[in-house]
Structure 1
Amino acid sequence: MREYAELLAGLPFKLVSLSDMGISHTVDETGKTFEENAWLKASEYAALSGILTLADDSGLEVDALGGDPGVRSARYGGDSCHNDQDRIKLLLKNLQDVPWEKRTARFRCVIAVAKFPDAPIYPDLCRQVEEVAPKHKGRSEGDLAPVLVTQSEGQIDGMIQYKEEGEDGFGYDPVFYIPYHDKTLAEIPLSEKNLLSHRGNAAKITVESLQKLISKS
């Protein structure tokens, strides 16, 4: 949430979380691609909230592992991994015999924005909640179901290094080394990371798309 507050600062929207909207439901990420999962979350949460909804799906792809962990990055290792630390340990174990030059990887992020087809894009959240949400909540099928407003993708290329470094990150950031910065993502401050990360790249495209739509509304 904090990361997106910075990334979307150029838009005339007030950013609210699921908890702000009183939504505790968790969407099953059954898609086989980042695009599918981003759309599943955006459309379902748009149906539950009744307002313009942004959702993303992101993950790490490691070439030596055939693209894994991929869409299962947050669930890598299944029940045997309970947190990010466990997943990093498993990743490094699976790469222990892989030489440096073959430890290429990338973070990918897909952002999807959804709304109901007859709902305007309001820059004023209060108007969304008071005027739009009540008549749209719960509609999830047929012609009145949420539609895709815009979708964007961003990625950042790097290498999986042999040990963790840095504390300013989460997930696989401590082992994701960026050669042209000579740092891991976890060693880069958030303000700088937003300018180069996969999520930052996708968000920039999303902001540009939404600004165009707002100017036409």
Structure 2
Amino acid sequence: MSSDGYRLVVFDWDGTLMDSEARIVDCLAQAFVELGRVAPPAVVLKDVIGLGLLEAGRMLLPGVEDDEVRRFIDHYRRAYLAGPNEGTVLFPGVIETLQTLADNDYLLAVATGKSRRGLDRSLGESGCGPFFHVTRCADEACSKPHPQMLLEIMAVLDVAPGQTLVIGDSEYDMQMASNAGARAAAVDYGVHDQQRLLQHGALTSFSRITELPQWLAINNSL
């Protein structure tokens, strides 16, 4: 691997590595019901996946005071954490891809809109935890598209923005990378479509996560 190429790969979690979209949408809808409100259509709920919960709640409840938004978040968290573990699974090829990248000495990290409690639970249940050198969550740093999570990860691992590649399924991932001076590639099987991801700065998009190691090998040899 070229010393001038990518050294660090920072993954989003939901919709990128974990197939959790349906469960998140269901739990957001449940949170509306618990507040005595009518849930918006699934396509609206889906669009906030990738943001931190406070930012997502404010987007879904415009003009509502933050106390009510926080009640919405509490209802969502209870619904999500009480749900069946088998409701979410890794996308095909995730473990093999992470293993290949680790075998080729890439540094791996996660930057996610999930809470720390939620991510740690998912990392443990999926078996992915040992692959990642650093993880950051939206309840311990600013939500995407703010670059704080990515900047902290790069600082901890002493990697420059030009050596960092973000992998995600939403425009918020692409914008976070750009705001930190890094680059991003997209997966097109998540919450936002390929055209939207490319418009927000994705270098390329993958239909399967297993395409990533070969793309890195080619681009690091140029």
Structure 3
Amino acid sequence: MTVFDAGTEFDRQVRTLVDLTYPALAGMAEDAFRGLLEPLRESVLARAAAMEPPAEGRVPFLIVVTRALVPLEEAVPLTTLAGKSKPGVIERFYKPGELERFVSIEELALPDGAVYVVFDVERGEEFCDVVPLDALATVAERNRTPLTIEEGLALLVQHPRALAKNKCYSLAGTRFGDRRVPALWISKGAPKLGWCWEGNPHTWLGMASAGARGQ
């Protein structure tokens, strides 16, 4: 059995964010940014005994940096596919300024603050070719909740292999109040943040979800 060191993984995730210039984009010095994240370590270590190492399509936890610190328009280009260098892009069908109006759904009850941790994250490829509304019903039956855009970006930032051909994922924890469901998929060798209709299944698009959140 592989031993998983949650503290080491926490340090790796912080280092990844720093290397991707998150502190500068947040308008913070590196030490201040690290200091903002450090209190999250306690929440992670409190759950460490039950954690398993990251596997394809599933990770034990992610540090989430919200748009309150780094705007989505600046966070998306920081993503890449595994082994690739082309930066992520935003689908042109999002009208100027519209993306910021996609917000987390109330039932998520996200932690307060600009940073937090999401636990027990699944890419959700089992929901490929399933109507998103039906996938959401199954997720809820399992006492899980859909990922937000920021959480989906965190998964891709920390685990680029999570976004793969025919294994892309919807982010239904963020909505506009209409039938559109944000999603991350692959376009021209790079990640793309777009949206799909809640009633339309796609063979290549699953439903990402989480078991819990905390600070």
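Values in this text are rule-based calculations from the coordinates and carry no lab data. These figures come from a predicted structure and were not determined experimentally.
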Checklist entry - A value of 40, 31, 27 was computed for Cα extents along the principal axes in Å, for residues 73-192 alone; which of 1, 2, 3 is the source structure? => result 2
Item to check | Which of 1, 2, 3 yields 30, 18, 11 [Cα extents along the principal axes in Å, for residues 65-104 alone, calculated] | outcome: 1
